[in-house]
Structure I
Amino acid sequence: MADTISTNQFRNGAAIRVDGKRFTITYFQHVKPGKGGAFVRTRLRNLDTGAVIEKTFRAGEKVESVRTESRPMQFLYRDGDLFYFMDSETYEQLAIPVEVIGEAAGFIAPNGEARVLSADGEVVSVEPPAHVDLEVSETDPGLKGDTATGGSKPATLETGVVVQVPLFVNVGERVRVDTRTNEYLTRV
């Protein structure tokens, strides 16, 4: 018998199974209208496809919970379409396909940390830290007289991701990037 949770046990980040698909709860709101029964309005993100849906449950309705585990792992290296990570506690190595990692692949630096989320023992996503320091591998040279208030230019970082940086940033410099917004923060 699978574990179930009631709608009054919902919390952000909890994983549930709805219509045979696995979701995480990104938002929920208990609603008690003047007439009729109470209900819970939710926003769910599909663990396998990343698609977001909105669904309403009756108050007290039971849904199947999905066992999830999130643990920090160190990125070792990339081999073709596989990224190899190591559990810092058990030293167990794990190969994760680039399709599972998605856009986060551009923010995972060699020897960098990432959180690996598993559902039912299967890896469903990899989350990079909020900020990463990466080296600029390609950008137009800065011009004399460029100031911090000047403008911005595209720069390709060591992982292949492209971000907008100020005009004074040059190839070989390390920059800090916010992985949630894909924005340059500062030189490091």
Structure II
Amino acid sequence: MPDTSDFRNGLIIKFRNDLYSIVEFQHVKPGKGGAFVRSTLKNLKTGKVFDNTFRAGESIEIVRVERKKYQYLYREGDFLVCMDNDTFEQINVPIAYFSEGFAYLKESEEVEILFNGDQIINVEIPIFVALKVVETEPGFKGDTATGANKPAKLETGATINVPLFINEDDYLKVDTRTGEYVERVKS
């Protein structure tokens, strides 16, 4: 039977009748009392993250998941149509399985879908994406030192804050977890 010694980052467990991913964990052996495992868990349905403490050696239920690479094709109402990269089979995935980073996902981007049997558990999108700036105020020479920002509209329709030296048609590396500008990249 699996227990807390089997913990690793990214492991999916069944806990309180829901599926959780282990974000991070730490085995703690205090000088007095029994050892325990301090963990941060992420609910795969709601996306909420919370801390939990398990006794060392406590039994857990590990959920075996299959990860498959899909290509995001287009949006159809409240669903996103994705295509299996191996079989070319298309499936409709509810938008609820995508994180807030969906706003930075462009068509033909590769995503990873987690399955428990035939049931979709979660969708993981790339952490960083390269997107083209389609609309922003023009930048001026010397605007790099002030640290000020301006809004820029990206090709996906999302708007982010960027440094003043960014111009239209520039390609930017964007963090899909936070929606922040990382750096300017070549197309």
| query | Here Rg and Dmax of the Cα atoms in Å has been calculated and equals 20.8, 64, so which of I, II was it run on? | reply | II
| field | distance in nm of label points 7 Å out along Cα→Cβ at positions 37 and 133 - highest-scoring structure of I, II | value | I
| Rg and Dmax of the Cα atoms in Å, for residues 117-156 alone from the coordinates reads 17.6, 56; which among I, II | II
| message | If distance in nm of label points 7 Å out along Cα→Cβ at positions 93 and 125 computes to 1.0, which of I, II did it come from? | response | II
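Coordinate-derived values only; no laboratory data. Bear in mind the structure is a predicted one, so any value in this text is a computation, not a measurement. Cβ atoms are built from the backbone, for glycine too; each structure is taken alone.
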